[in-house]
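Student: Structures incoming, each one as structure tokens.
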Structure I
């Protein structure tokens, strides 16, 4: 039995074809990444400003524009695997997405993805304001590539 509380194999639509959209929820911005239709590579798309209902409408438009078949929302569970406030917020946001989208929405364990995104940006020499502007979309890309690698 896997330690992963959100096993990819159990995700509706995880093994089928079509692009996957991943979201990294932040307090001011939501990072967005999308896969190619064959689900091999994650590509950063940008960010969406938080705030209902505009954020839900913007994500619905991205799902439509990129012919997305599955949405993955990063679930920031604690290192212990327990759900904290951020994880509960992600679950509520995923539920709100399910009410406006016609594609499956799945929570995916994103422990340490922002740390990994920060590490990648630091290695690339990206600092300060520019880093803050792109860290959410890089984190969404890390989440999505991890999801794709597990599903593949």
Structure II
């Protein structure tokens, strides 16, 4: 699993932004290619969430790092898998892994940073992490539920 440690708001933001970028890219594709209803619905919600998260992070002047090899591999798989059960499974698997990392990142930041800080940037970072952690946890559970639903689907021919 990728690095999910953060003790400062900058480390937290820098950990979130590449994961939000890959979520945006894969969800943009999945909005059109997903065939299972809950997968398609999740892709739409996830796309909107990624747009919102990236807007906040960019307003905070968070730089966007180059795509990592694992993320490029995920994006390539999503781009090349044809619509159908295999695509839906690949997309939900990628989202589950991404959100597990995001949850761990937010949780680690909140548990390892100063809760009593008076630094405005750190306070803002902790507020963002607090809100995000709840959503990340929710998305982990939703992805697990959808993955379970997808287990019964027939693979693409």
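Computed from the coordinates by the stated procedures, all read-outs in this text should not be read as laboratory data. Just so we're clear, the structure is a prediction, and the values are computed from it rather than from any experiment. Cβ atoms are built from the backbone, for glycine too; each structure is taken alone.
Student: FRET efficiency 1/(1 + (r/R0)^6) of positions 106 and 130 (r between Cβ atoms, R0 = 30 Å, to 0.05) computed as 1.00: which structure among I, II?
Tutor: So the calculation was done on II.
Student: For the read-out helix-only ellipticity at 222 nm (-39500 (n - 2.57) for each DSSP H run of 4 or more, over all residues; to 500), a value of -13500 was computed from one structure; give its label from I, II.
Tutor: I
Student: A value of 30, 15, 13 was computed for semi-axes √(5λ) of the Cα gyration tensor in Å; which of I, II is the source structure?
Tutor: Of the structures listed, the value fits II.
Student: Still on this structure, please answer the following. Comparing distance in nm of label points 7 Å out along Cα→Cβ at positions 42 and 74 across structures I, II, which is largest?
Tutor: II
Student: Which of the displayed structures (I, II) returns the greatest value of relative contact order in percent (Cα under 8 Å, 6 or more apart) on calculation?
Tutor: Top value of relative contact order in percent (Cα under 8 Å, 6 or more apart) goes to structure II.
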